[in-house]
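Read through the structures below before going on.
All of the numbers you see were taken from the coordinates with simple rules; none came from a lab. Keep in mind it's a predicted model, so treat the numbers as computed, not measured. Cβ atoms are built from the backbone, for glycine too; each structure is taken alone.
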Structure I
Amino acid sequence: MSERDVVIAGGGMVGISLALALARRLPEQVRITLVEGFTLPPAAAAAPDYHPAFDARSTALSYSSEQIYRALGLWPLLQRWLCPIETIHVSSRGHFGSSVLRAVDYDWDALGHVVENAWLGQALLHALRAENRVELLNPARVVDAKPGREGVTLSLDGDGPAALTTALLVVADGADSGLRQRLGVAATEKPYRQHALICNVATAEPHAGCAFERFTDEGPLALLPLLPAAGARHRSALVWTLPPQRAAQLLECPQEDFLAALQQRFGYRLGRLQQVGARHAYPLALRHCDEQVRAGIAVMGNAAHALHPVAGQGFNLALRDIWALCEVLAEGLAQGHAPGSLAVLQRYRARQQGDQRRTMAFSDRLPALFMHSDPLLALARDLALSGLDWVAPLKRAFVAQAAGMQALEAVHD
């Protein structure tokens, strides 16, 4: 039976990012294996080729995520198809409260970047295939895991060995992780009774690197800047939170009706809305595992926590988890501990618990605050939102939390 030091179950953006981080931050003798069930594209001989597509789905990378990818040497590869967020305009529909957050005020080049998922995945996979320290089993799945005194025994289905043992199994196979369920790791869920409607829109006016976060009585609406694509010179990614029935209606209605409804909700800050791409919707819920580590096992990414998309925090939190896990494992190995040591993994859990709690609370409470109909609360909320532009320390703290820098700096303390 084969032996590994770390096996990662799940080769999505979190799993690949973790594999690359472990390979670049742990000693060379550490054996790392990544297992992914979906067949991945073949290796490219040179740097991957890519062209933005109008309908491509995207992810917002926070400033802290930029710092992590820079530290791993991956940022130059990603940079080509990133759209910088230079400004964030936050407002509440029908109320006077608003605030503008600018990267230049913090001596940053950008508050974050928006990247198409297809490019991010392709670039990370290219880096993974060039990283000879990571063994890739694909297509293959970890179908069962049994912890024991000598490590965790894994049963696999697909290419590669039928079984192997590892000192540490990282479960990173998504929010509906079957492996997490088979291990009996419970996840609590808070349904929001809302759906997120996602699509790309073309606008008459350029976004000029500005992201818009607009809170309405139905739910928050975000427009994130994207690079131009064929047929869409000015393009933004929409994440629109809606009651399920309303989301279903807007998912199926003609393009002109959809654009009219969105225009009425968003306004004319980007001029007239001209085109909408393929629309998708999914139900929203807050999912979280209190138990994220056991001896020989860690649960990460959406398998550990899935958040409301209002502030785009989910993937960025996962990257900070990755950074913290790598630091703790490196410290543990230097002290003679195995990667799956419960004491080492509990140190990781303690280090990230505060960041996870704050980020989940931030993503959970923000939309609820703006949907509250109490007039006194609405007045206080609008004053506070306007006050961000007047009270520099309050605004800086808000930006640091949203950008993930407060948590990332805490990891280094």
Structure II
Amino acid sequence: MESPKKKVKELSATAAAHGFDDFDHSNFYSGSSDDAFCMLDPMDEWWGTRAYGAGYYQFGLPMQTAPLPTVDIRETLGNEVLKNLVNFSSYNYLGLSYRPEVIEAAVEATRKYGLGASGSPVLSGTMELHEELAEKLAKFKRKETALLFSTGYSVNLGVISGLMRPGDTVITDQYSHASVVDGIILSKARVSFFRHNKIDDLEKKLKRATGKKLVVVEGVYSMDGDLPVLPEIVDLCKRYDARIMIDEAHSAFIFGENGRGVAEHFGLEDEIDIHMGTFSKSLGGIGGFVAGSFKLTNYLRAFARSRVFSCALPPGVTAGISKALDIAIDEPELRKRLWENVHFAQNKLREAGVDIGDSESQVIPVMIRDDKHIFSYAEQLIHEGVYLNPVRFPAVGKHRSRFRISISAGHTNEQLERGCDILINVMQRHGLCR
């Protein structure tokens, strides 16, 4: 079998001959032809001669294990299984996806109810399990009610497009998730982005806003790991009669004294109009929810099209999420352990001079800012014992490439030490930290 390094060298030479060496996805976004397929051939040529072999193969590497603190990964370029890698890439923040109680609950529900819901929530897809989980979530969030969605992405899509209309204004942080942006596009409302966490810029946007006004922020910004300046944002929303929605995808179940999220962390739960969260991260499943008033969820039952026209959550997943929520509530020591791990990793990396930005959470960016070489650094990491995904355009802006570490309550001190040491060694080798 041809060696991966030789294959990369040959592909790179071919790429240079075609002029594809410095291309990325932005070069293939649109073309001048009227044919909807006009960009398929150019992108396929770039992908085959440069992108895949030069590092893009590192996206979507098949995992051979559950998302445990250490994992086995099949590296597809060389078709080699790399074992016992420290897993710094999983959103499994509380380590709940592989808990035996969670798995057993999912298996038992699948035996009883079958594989899928086989229907939309508004038609034949709702089961007793869904109602029980929604009630449990509402009680946990201390809200009147909660509404389940089949993915976290579809929550933002459905809530924003369900509430806002042409002539209205949605104002959101420039670093908001793509699902927020897509929800705004679908609503046809005016969109206004304010500079990240800059209150003066948010106020300028609110002063110019017309129609109904909705401000959307995240609890933890998923590429930077920092929090919103929520108290100031809430004050501005009150002054300018704007509703506020918080996307707690990366903060639900782990922030706050009781794990209710960043809104609880700041003592502002009752000041937020719309609480959004996901099940795919801290609870280890898939799906999402919106929590709020009866009036809000009743309206969204009718107008959140991403929910109305999607199949309901599978019963096994729903039961597993419900059990994971029970554990998250009953075992606060999981959150305590998570934060101990977060502080350990952040301190170790900062002391070594690694640039981790302004992270205040279990999401820790490792700033590289080198779009061309980040794949090479990532390849070294995975072959030296750390599973850590490269992040570059279009997930972040050009020249804002980085690695994104995700810390879990399941990591041991030895695993964190080993993973951080490997990362620091690679960074030092390339002059990226002292």
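A value of 1.9 was computed for distance in nm of label points 7 Å out along Cα→Cβ at positions 201 and 217; which of I, II is the source structure? Provide the component values of the computation, followed by the final result.
Working: I: 1.9; II: 1.4.
The correct label is I.
Of structures I, II, which gives 47 when percent of Cα pairs over 19 Å apart, for residues 105-168 alone is computed from the coordinates? Numbers along the way, then the final one.
Details: I: 58; II: 47.
Only one of I, II returns 47 for percent of Cα pairs over 19 Å apart, for residues 105-168 alone, namely II.
FRET efficiency 1/(1 + (r/R0)^6) of positions 249 and 361 (r between Cβ atoms, R0 = 25 Å, to 0.05) computed as 1.00: which structure among I, II? Show your work: numbers first, answer last.
On the way: I: 0.20; II: 1.00.
Source structure for this number: II.
Of the structures labelled I, II, which one yields 26 when percent of Cα pairs over 36 Å apart is computed from its coordinates?
Numbers: I: 26; II: 31.
Considering all the candidates, the number was obtained from I.
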